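What follows is a set of structures for review.
Read-outs: derived from the displayed coordinates by stated rules, not from any lab. Only a predicted model underlies this, so the values are computations on that prediction, with no experimental measurement involved. Cβ atoms are built from the backbone, for glycine too; each structure is taken alone.
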Structure 1
Amino acid sequence: MASCLVSQSGQNPSIAATTASDSTMIAICTEAFECHAGGQIAEAIRLYRRVLSLAPKLPVIRNNLGHALAQLGQLDAATIEYQQAIALKPDYAEALCNWGVALSGFDRADEAEAKFRQAIAVNPGFAGAYHNLGVLLKERGRLDEASRAVEQAIDLAPRKAAYYEHLGAVRPYVAGERYLTSLESLAHDPILSVVEQIHVHFALANAYKDIGAPDAAFEQLLAGNRLKRQHIAYDEAATLARMDRTREVFTRDFIQARENWGDPSPKPVFIVGMPRSGTSLIEQILASHPLVHGAGELRLFDQAAGSIRDTMSDARPFPEMMREMPAKYYRTLAALYLSKLTERALGATRITDKMTANFLFAGLIHLALPNATIIHAVRDPIDTCVSCFFVNFGDSLIQTYDLAELGRYYRHYQMLMEHWHSVLPPGRIIDVHYEDLIGDLDSVARRVVAHCGLPWDSRCLDYRRAERSVRTASARQVRQPIYTSAIGRWRKYERFLEPLLAALGPLSTAKQTENVNG
């Protein structure tokens, strides 16, 4: 899921370079900025460094280079650039804010908070710094402080639609409040960009849900998702075909022929499933155990597998690459993953990885890390999909912005999970049903802890007090007591759900029958 924290690239570096009156350098700066904005991060870094070799005292270039290095996970190198940018320009609030974003991404929340507050001290009118501070405080469970920070951001920049969306993630909207009135007025602004329009629709959808207007909420939701879907590239056929091919490659015989090729470490705990299926709650329960570190959503396994593929000459993409992968690479893959995972918490007995999409790799996880724990979060299919549809995931989870596409994706996901259960050893993956967890927290939590090979600890039942950052759409929910109102939530919106129900097919039939029978 995309972070809500926002980096500020500062002014176009070509403008900053004009002080050198060097047309060549201006051209390099402009090219660097365009590469950075276009996602060509490595090339942008090369160009920024070329500029700095000619003119090392350009704080905007230092800031942008720090931002790019942080995007590649190079925090130490990014820190050096931010420090130099601030040394050149002590009141450089944008560099302080970017530094805070980078620190937050590496779980250094105290330092990140300090940087955001420094940015605000330097520039009390910096709405972006207040917003980022609010998001960080939300992730840390300090919801009242987070609400005040995001409200301050809106007061400073009332036309910034994303801030209203994030306010709804921090606390519920209240009918008649000035922030809702302001949001409704913003919805009629004729010059809003497409991105801002999308934020407005999602913000209003959740606001109307909060005040008990489900029809108005879903109408906004349909508009926001429709607009979002028009501006993303999602190859549904390729996505679903990949899941089908994964089932074809990972047969029982294929897996049994490769048993014991991996690393025996029991440290990783993979929590997989669909988004909005209870994965955050499961991780929060486990992270409350003194022997467990909750690392959140990590792309480490996918990245490690990609690194292995890069070393194989002419290797095909996953899953076909698995047919060609030599035995030694399973342990190498595990070592790559474990080295990055362990950096998150050197002393932890277990470390959770809550990247939900790792369900795609469950067979490979089993082979590379045969003693790792795999927990599958399961929730009612319709509730899961409706909950996904309510969230603006940014540029990630692009299968969630159309009800029919979402339903078809869910069906393929479920078929793949059924496949893993059939070809992996019995009990290798445990299913944890959201509804069971809500209904009997004690027994389900004990089962989850036992599956991780850990002794029971009663602090797991006091999960709301766990002092850790939660960077998902459920950050507010996991700080609340157990509640049942999310179960069967889809029925409020049933009249809008025909495309989803048709796409889910048999998965929705029982629920519809249950609804009719009362």
Structure 2
Amino acid sequence: MNKFEMLNLSDLLKEGTKHLTGKEEAVLNNINAVHQMAQITRTSLGPNGMNKMVVNHLEKLFVTSDAATILKELDVVHPAAKIAVMSSQRQETEIGDGTNLVLVLCGEFLQNAGQLITKGLHPNDVIAGYSKALTKALEILEELVAYKVNDVRSLPEVTKILKPVLASKQYGYEDLLAPLVAQACIQVCPKVPQHFNVDNVRVAKILGGGVLDTSVVKGHVLARDAEGVIKHVKAAKIAVFGQGLDMSKTETKDSVVIRNAEDLLNYNKSEEKAIEKLVKEIFESGANVIVVGGSIGEMALHFLERSKIMIVKCPSKFELRRICKAVGATPLVRLGGPTQEELGRCDLVTVEEIGSTKVTIFRQEAENSGISTIVIRAATSNLIEDFERAIADGVNIYKAMTKDGRFTAGAGATEIELAKRLQAFADATPGLVQYAIKKYGEAFEVIPRTLAENAGLKASEVLPKMYAAHQKGNIHDGLDIEEGSISNAVELGVWDLLATKISALRLSTEAILTVLRVDQIIMAKPAGGPKPPKQGPMDADD
């Protein structure tokens, strides 16, 4: 026998390489990994979802039910589970909500596929069936539209839509948060709503007080005090400097010899005259508020105070950019008086004390403002961050709504109807793919089942009741978690954005089809030596 015929894969690859192959080692191993990953976040789904306590590699504590944050902080190493996590992260990037839905569906689709493969169905038959089922499911979703937003600037209409989104994150606070998020979004909505930018709705986090003290400010809130004694300016004209306001210092060191009293008096006079000239130019431009991105010299502060000009220091370049957007100013990189076009306008610049924290507020009274800020109050930083995530989801849904304002019934109603119709579609489909289509449809039961389990109800009792209601033609009937009964989700005011459902279905199905196509896993031995440090954010706002 030829010696080359005796070689196996371990002889071809680097020492320490892992090689898994076959149905048990590769396919079912991948399916189990994704299912286990989905089980972590499944209990956090819906209004009654439980929190997870995650301590990341930097020992920072996260207490949240937000799947995007949980997945971001977990260091997942299994390659198949990573595919599902990346799919979920893509949902967060594109829609901003529904990350848990993607991962839960991935886990359920794959578990059902595993049952078929174990019984002898080839993965290619499962892939073909799942692909057909996805196409059919997207057609059914279009038919299940229950409501369409007509006016994205209507406060009552937007509030009604945002309530279920915020309830899924902060149950019990949706009546407080929904009007605030709706108001903040509408304030910064441009003339063409499709151009809405989520970055224009800012969050100011101030510890202390209670959640009920949370409020909206039309304009920008800077969490720091103003310099000097002037704290309140109406009809402000604002000059923004991207640098500090001080005389430049040379890098070389030198000595100055002062021989008499006259030399002492003349010392620094040229510097004093230069700063006085600079402040005079700023004053003559009409500016009565200046914002600087660097340090302010004592002499500059003196002349600015004498000219009745309010001084705000803002060391963060990101905050500086947002202030410019809020007031319509052009940041200057030169020292000198600004032109009228470079000046920003603001109805009121004032320093207020919120709790024990002094903040500078750039408040606009105009109909549309460049920036809108939600000031969150809570007892702990973990709670504030969780509210911030809920608000971010609400703002993202508003953005998606400006592009496609169609909604389906929530509370598990849409999923049960999908399951029912896909099973009927499977019965009418010839060949082995019908088993895969049926299992694909059954997977949607996981959403109402999880909602019931998280609310402390028996899923074995809830699901038959929901199916019975849908068989009678009540396609919008879902689970009322407060009463524990089956009610019309449209009448309850529980909605799900259609774009979220479509995106979640596509991403989860494409992810699991990728996993099902894998029949071998080859993992090289990790390189030795210390790992390179992770690149962290360059600024606290990142």
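Among candidates 1, 2, the computation of helix-only ellipticity at 222 nm (-39500 (n - 2.57) for each DSSP H run of 4 or more, over all residues; to 500) that gave -17500 used structure 1.
Tell me which structure, out of 1, 2, gives 6, 28, 34, 23, 8, 0 once P(r) over Cα pairs in 5 Å bins from 0, in percent, for residues 39-78 alone is calculated. It was calculated from structure 1. Looking at structures 1, 2, which one was relative contact order in percent (Cα under 8 Å, 6 or more apart) calculated from, given that it came out as 15? For relative contact order in percent (Cα under 8 Å, 6 or more apart), the value 15 is produced by structure 1. Across the set 1, 2, volume of the Cα convex hull per residue in Å³ reaches its highest value in structure 2. Determine which structure produced the value 20.9 for mean count of other Cβ atoms within 10 Å over residues 55-62, calculated from the coordinates; the candidates are 1, 2. Going through each structure in turn, the value belongs to 1.
Taking distance in nm of label points 7 Å out along Cα→Cβ at positions 383 and 487 as the measure, the highest value among 1, 2 is held by 2. Quick check: 0.20 is what I get for FRET efficiency 1/(1 + (r/R0)^6) of positions 127 and 159 (r between Cβ atoms, R0 = 35 Å, to 0.05), calculated from one of 1, 2. Which structure matches? Checking each candidate, the match is 2.
Once FRET efficiency 1/(1 + (r/R0)^6) of positions 31 and 439 (r between Cβ atoms, R0 = 41 Å, to 0.05) is calculated for all of 1, 2, which comes out largest? The maximum falls on structure 2.
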